[in-house]
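Trainee: What follows is a set of structures for review.
What follows is calculated from the coordinates using simple rules that are stated; it is not laboratory data. The structure displayed is predicted, hence computed values, not measured ones. Cβ atoms are built from the backbone, for glycine too; each structure is taken alone.
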Structure I
Amino acid sequence: MKRALVTGGSGAIGAALCRKLAADGHHIYVHANTGTERAQAVAAEIAAAGGSAQAAIFDVTDFAATGAALQRLLGSGAIQIVINNAGIHDDAVMPGMSRAQWSRVIDVSLNGFFNVTQPLLMPMIQTRWGRIVSVSSVAALAGNRGQVNYAAAKAGLHGASRALALELASRGITVNVVAPGIIQSPMSEGAFSKEQIDRLVPMKRAGTPDEVAELVSFLASEHAAYVTAQIISINGGLI
């Protein structure tokens, strides 16, 4: 049984990732920051289904606190699967965007990627097996009005992941990015009408969190051992 950390594990996509990786036979750390009860509920759901999971609560933007939390988890052994899924929106067109809005979004997605992944690398390298998957967005590939900060943060994951993939390729560790399009969630339901989805998405529907989870599951498996440094979009033909 490998140990997997899913940041942002209490949200719609994050919970689906946790459930699928648990079904694959891994022990799951369901991460949350403020959503403690939701993370605990996801872990309890996994345990009730016969899987293995526990909640892990820390703020990915706080390097010291994240490091301390991860050191406690590493006391039980290396975490070989890291899913960087934590991210936030704070939308505004750039002429009206505050510095705080810019920094907050960058801090969670991009600095959070470093704060979580870096402390886990040496223990992972020592096992000579690892899977690092970051969840990005179609906004990083095509841009989106009102999301300059979000697009910048997620696009930063693309460059960082490709460079890290080169550094780790000889150690049996792959690093990839999944870039979802419009995925069913409370957030997307408020942002996109059925008419908008029909117009934007050639498949004329939103994707599901479970479909994203299936792709991440593959990238985190033995079957994807030769897939690294890739940005894979799952978007129904949106771009």
Structure II
Amino acid sequence: MNPVLVALDLPTAEEAVRLAERLAPHVGGFKVGLELLMGPGPATVAAIRRLGKPVFVDAKLADIPNTVEAAARQLGALGARWVSVHASGGADMMKAAVAGLEEGARGNETGILAVTVLTSLDGANLASVGIAGTVGKQTARLARLAASAGAEGVVCSVRELGDVGQVAPALLRVTPGIRPTGSSPDDQARVATPTEAVKRGANLLVIGRPITRAKDPVAAARMIKEELAISEELGL
């Protein structure tokens, strides 16, 4: 499977679906994030899912277990393949999300992805909110918790892929902050190229602006796909 999930961070459902239609032959799936969820709404998930590609709903749920379970159930009914929750919400909350998503999906394959440490944060940011230790240690701690709660995978930066692999090797590893060579890091503090991320153990790559804001999004997606294929062929 092509590991690229395109982050459709666009203001309208029409723009998102139109771009997804163009990109579908060249990517592995799509990510629907807060901009679409809070604008045109969750029905956008179903519209994009009709294109036949898996949809990662990056809702970053974090609330009491009952509320999270209900929200995950709704997203599962709309066709979400994956839904993100904040691992810092605790094991009970993640277990509730797993149960809700499975119920809403009615037998379709689903999984919860636990967000560990946002790629916009570094050690100083963690310290400022009272979290001691390095980003790697916090990621490992939350990954272990996510595995115990039945999450399918975690969301982490490329720098923490090894930390996840050490404590929870069975978890799917989803990596945002991917920037092809020459791209701006934008507001991401911990970034990597697609090839570097896969080499370090990423299973899925979330790529947004380098594709969606490119002059030719299709060409940008094809270039990334070709880069990954060449790297795999050469064993890089």
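Trainee: Rank structures I, II by mean count of other Cβ atoms within 10 Å over residues 67-74 and report only the one at the top, that is, the highest.
Mentor: II
Trainee: Suppose FRET efficiency 1/(1 + (r/R0)^6) of positions 59 and 203 (r between Cβ atoms, R0 = 30 Å, to 0.05) works out to 0.25; of I, II, which structure was it derived from?
Mentor: Corresponding structure: I.
Trainee: Given a value of 15.4 for mean count of other Cβ atoms within 10 Å over residues 11-18, calculated from one of I, II, which structure does it belong to?
Mentor: Value 15.4 for mean count of other Cβ atoms within 10 Å over residues 11-18 corresponds to II out of I, II.
Trainee: So, one more: Of the structures I, II, report the one carrying the highest value of distance in nm of label points 7 Å out along Cα→Cβ at positions 179 and 219.
Mentor: II
Trainee: Once distance in nm of label points 7 Å out along Cα→Cβ at positions 99 and 131 is calculated for every structure in I, II, which label goes with the largest value?
Mentor: I
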